[in-house]
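All of the numbers you see were taken from the coordinates with simple rules; none came from a lab. Just so we're clear, the structure is a prediction, and the values are computed from it rather than from any experiment. Cβ atoms are built from the backbone, for glycine too; each structure is taken alone.
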Structure I
Amino acid sequence: MAERLATLIGIYGLLGLGYQLVFGQLRGLNLAQGALFGVGAYATALTAPHLGPFALLVAPLAAAALAALAGPPILRLQSHYFALATLALASLVNLVALHAEGFTGGANGLVGFGFGLPRGPGLLLAVWAVLVPSVLAYAVVFRGPTGEKARLLREAPLVAATLGIDGALWRLRAFVVGAACAGLAGGFSAALTGVVSPEATGFPVMLLCLTAVVVGGARHPLGAVLGAALAVLLPEIFRGLQAGWLLAYAAATLAVVLWLPDGLAGLLARRREVPAPAVLPHVPPAPGPRRLAVDGVGKRFGGLEALNDVSFAIGRGEIVGLIGANGSGKTTLLNTIGGLERADAGTIALDTTRLDRLPPHAIARLGIGRTFQTPIEGETRADGLARALATGAVFLLLDEPAAGMTDRERAALAQQLVRLRAAGRGLILVDHDIDLLTGVCDRLVCLDGGRVIAAGAPAEVRADARVRASFLGVPA
């Protein structure tokens, strides 16, 4: 009995570890993990008579192949739409298992295939020989830079994109690797029970997986294992309560969720503060493109014309200040240059490379960095600038970097901007501090209603009657 329970804990631990990749690290509610478990179980059952123990290797391949095939269209969806799409995939797998009788055995399932598969102590050893290195690999991978990238994708996907992180590729990889873990767990389950039926693809398996990961800890390396142990052992502990065991199990699970938001693994974890990248006092020169040009760019949101025929250019070693009243289109222009919004008209080019049809992570990799008005929780605007610089970006789009700063901090920021210009960076600077802009910018461009109404030296633009009326609030 103890041997079987230990094997089950290992199997469900492996299932949950794969689920942590999408649900824990990327906050994607994947409801197909249980069905992929069943795919692995059926793959093992169908190939075991021909391959013997090597049929266990088919299980992760079959589940990963299905995930790779179904993943690209499903992973385009966000939030609850993604959850519904994965639920539809799970339902489709369950329908095939139930109705493709010539292949899956229908409602009766498949039996009598396990003679060549490991059993007993051999299966227990095989399960844990896979699980332990997998947990260690998970811990090592997500403790380093990969963990920080996953955090950005989870908490600030737009920031991640502007740092060159391809979120779509990350999600696909996590979905496929998680599916492989589920498939292998399903293969081990088939070897343990000797029977595979449509129940292996049903929602109860998915519910067990989700509960185990939430209770154990969605991101901690041991979370899936602790959750699996709870899911396997609690029913055994409360079985003496007869019909009331399910209520006791639910109460114990609810208690963990309410009082341990990080799961059982939260009791073992020491909270690590993620160090913010530091802005270096000396900024080394960076090779790359020489000129960023915006030509006739337009952008509409329904009936609202956010940008209209906006044109200007910036070279390396230049700071261009972008000014205008709230709602004049400044942030929309930065979003359009960085690829977060797609221009409806005009072109944006980095030297001879067109940017206006590229995704944001590709634009970032070409040498454009970005900061945002609202920094990530627990960080400052200076941290955002440091992170953008760490990518080696040649051109930086800075959205109100001085907002909320003291006079001393503004002075330090001005010095940093001058150092960046001296190092050959090109900066487009959006801010409402006209004195800061006048002190550091080579040119100013003023937007009003999405149009450029003035461009030139700071003194000239400040003296323009239209600028004084629209931005400075001084009657013409």
Structure II
Amino acid sequence: MKDKILFWIDAELFHFGIAKHLQDNYDCDLFGIINLSFGKEFFQKQQNVKFQKIWHYRDNIVIKNKPNLEYLSSFEKKYSINLWRIIYSDILFNHYNEYYKFKFDEILSIMEQNCRFFERILDEIDPNFLVIKMTDFSQNQLLSQICKKRGIKVLMLGPTRFGYRSMITEEVDILDKIQNTEGKSKFNDRTKEELIEVINQYAIQQKQHKNKFKAGKLLQLKATLQFLKNSNNSQYKKYYGNFGKTPFLVIKNQIKKLYKKWKRNNFINKNFLQEIEKDITFVYFPLHYDPERTFLIPAPYYGNQVETIIKISKSLPINYKLLVKEHPMQIFYAWREISQYKKIMDLPNVELVHPNVSNEKMLKNCSLVITIAGTSGLEAAFFNKPSIVLSDVIYSNLQSTYKIKNIEELPHVIKFALKQNIETTLDLNKFVNKIENNSFSFDEVELNRQVQDIFYYNGYLFETQISQVQINKFLEDNEKVLKHLALEHIKKIQQYKKNDNI
């Protein structure tokens, strides 16, 4: 009997390419949920992927006057899913949304439609697998969680925190219980210098990620004209993610953003440390850029980073300072409100560090790293430094990493961690080998760049029409990498099936 595989396909379009090569290399029936404003006509006519059936997500989500609270309550009990936790992690439903403030009934009406829509599809086709991107909005989070509760295996493509390597798991940043233990890694016993080179690849990829958001002025103009055209399109306005986006407000917000960036940049340059004193003893807290999936979904109770910093500052030994470094990527959100920086600066044992100060310098000179869910906690181990994490992360089991269960135990854990003599070479070799055995080479940043270049005005506008010519170019230009991704998904499917047979 053929496997039935359900694909979630959105603006990233990776998974359309994966579906194409999956059908060419694996005997299965494919189904698709399409989440695009302007993709309907293309997906109805395209012949690249022979889906048994497709559903257009945005055609099925309407806001009713009153949600059915009885249904939502029974749904939560049925699947043991906390719907409000999902809602609060979606940037459309909280303070990150600059264009529209959703009301209580509107939010729950959307969630009800999501729940009914996904249940209807899963009841109809009963798939064996869900192939999906790293979940980032409420709808794909919800679909993924429903599938897991129903015993449908989730194949989620996500990063490993090592540059240019990805893995397929049921949840991002968590290794599946079934792991590949066959064979050993090519580099089984690295020196400390070789290990540092491994983690440096992540920093290189992040720098590449920062530099890829560049669009020429002509492309920006074309994208702006297309947006003005979109704003009068009924299909565009129908989707709740576009509520409140008028040309006037978008242009106004962009002008305000430029002014804020200039003003805040001046404040940062005048007030943040740009050199670290040699005799200072400090704990290092790197800010996440905000909004970021890394803490919004796995660590929703630490979303207010200023409040987290206040709690950490109260927990330090008297002879330590807390150095808080701004994230360089925050520039794309025009930095943070100056009032937030001032609130941090008002803390007597806390100092703010300029985003241009290298992460490596901070790691070499600190005594301890504390992070909500960031990679700096992992990087600390490569410099023989302990770390404390506030949520589950892929490196939680490293001997140098301590995860707190509640914020009240933080002072004790800080004192304990600072007393430890850390030597991580053996532990890190085991961890690196485990990740390498369960991951594969994939330059996600470059593939993203290709998608944005072909379809989205270099990433300046994501609500665009999709043409067959564009898709053919995307599939042809990236045939090798897309086939590689499809084969990795097949490998994971076979791994699950082998485990089920055992």
Structure III
Amino acid sequence: MSVHHSVFWIVLLGSATLPACKNGTEPPALATLSIRDTTLLVDEQLIVPVTARDASGRLITNPSITFSSSAPSVVSISGPGVVTALSLGTSVLTATMDGIVAQATITVAPHFTHLAVGAEHACGITGRGEVYCWGTSFRGELGPASGMQDCSARFGPGVLCSPIPIRSSSLHPVEIVAGDMHTCALVADGTAYCWGANFYGQAGTGSLSDEPVPTTVAGGHTFAHLVAGRMHTCGVTTSRAAYCWGWDWTGALGAGDVSAERCVFFSSDPCSRTPRLVVGGHEWAQLAANDRATCGLTTLGELYCWGLDVGGNDGQYCQTPDNLTGCTRTPILIPSAKAYKATSIGDVHHCQQALDGTLECWGANYWGMFGDGTVNSSPTAVTAAGGATYASFVALRTGTCALTSDGQAQCWGRGGDGAVGNGALQDALSPADVRGGHRFLALAASGVSDFVCGMTDPGRAYCWGLGAYGQLGNNAFLSASEPVLVGLIPTSPGASPKRGIP
């Protein structure tokens, strides 16, 4: 097993006293041991440095201390106080010195609990609630992380990157999403934060300046769910209303009219630097976004879409010089006799999952993104993936991936960068098993991504597909046609690099 080494400065100290003697004098203090509880991620290792003092308070060098674990399958002990996190659970660590005993609870948490995939970067939330990101930071989308590489020679002047996970900020969110060059996260009280590119207002902070650190989304809304498109962001509030902000070129904000604000890069393009209410009065359960559109499921399982190429035109003005057709700034119902439980959209295809687990897709099918064995496009929903049932699914920019009930990942669509994950660099018109024998709990992709990431049972992350920007997290700038392990979190917060242990 691949193990990353971390250091936790767990101190064992002396602090006890004996009852007073008959003559009223206090006896000298006796050494005692104390260990603090801590949380490790799967595959992490900690060294237990020891500070011990004798009854007179003098430092004991090389104290003889033994350790044991109450659950060796969860936490193992090797060498002089080397603790390795093996599997999810808890274990009581016992330290003994000259008959003095101290105990602490070691909790082993998943390496990651959530993953988010953008265009050239990805992020994850660890089992300790920390945010780590990897890939390329063109506009600060990796956050105010220290230790990033100077990738100017590779990607242009001033560009930073990290092909391994790097601590993004001190934020402790419960959900994270990634767009083209921006990242947003949701904390437990429903506050949304965004950072990175903001030239179209996609950070929603009230400005059009890039946000170098996580900054609160304006409006005071309490969100339950977020989604990021290429240059716009949307969220569902706890009251089931939807708000969107950022680029409004094609009506992807769903506000029913053209945003009055104009953006930085193209002064003719409308945008909104603060959240705008999605019209229609619907109660939303889930949203999905791509470059120029947004779709959403209501709490009744109805599917609505707005923006470009979503099957309708509400007559609202679409910006010149494009003179786009098929643009709606008002959510339109996608007719169906079925109720749906999930939706996900790629660049030019849209898919949704019925309550029975089957998938439907519509739009363009250039590379077999429907998984129906053809490249035939359809303006209306058709049965996808041969009618197979899945536990969950995601759409990426030019493909689709899904999980079977036992966690096997299958992908189909464009395979030139390896995003099908079956070891071949070719398109797959029907579902193909992702190689590696992994059983995933969840998959992550987006309508702007050409790669996919998946999370296994102990929380390890694997990615495959386009990797030229370091977004696969495996310390390389190469694409992969089958899953590669995202680098393990290198150190624990506040820890120093481990030394001297093989």
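When P(r) over Cα pairs in 20 Å bins from 0, in percent is computed across structures I, II, III, the figure 22, 41, 26, 11, 0 traces back to I. Which one of I, II, III has helix-only ellipticity at 222 nm (-39500 (n - 2.57) for each DSSP H run of 4 or more, over all residues; to 500), as calculated from the coordinates, equal to -14500? Working through the options, I get structure II.
Please compute FRET efficiency 1/(1 + (r/R0)^6) of positions 68 and 300 (r between Cβ atoms, R0 = 30 Å, to 0.05) for structures I, II, III and give me the label with the greatest value. Don't jump to the answer; show the numbers that get you there.
Details: I: 0.20; II: 0.75; III: 0.00.
When FRET efficiency 1/(1 + (r/R0)^6) of positions 68 and 300 (r between Cβ atoms, R0 = 30 Å, to 0.05) is computed for each of I, II, III, structure II gives the biggest number.
Kindly point out which one of I, II, III the value 8.1 was derived from, the read-out being distance in nm of label points 7 Å out along Cα→Cβ at positions 44 and 468. Value 8.1 for distance in nm of label points 7 Å out along Cα→Cβ at positions 44 and 468 corresponds to I out of I, II, III.
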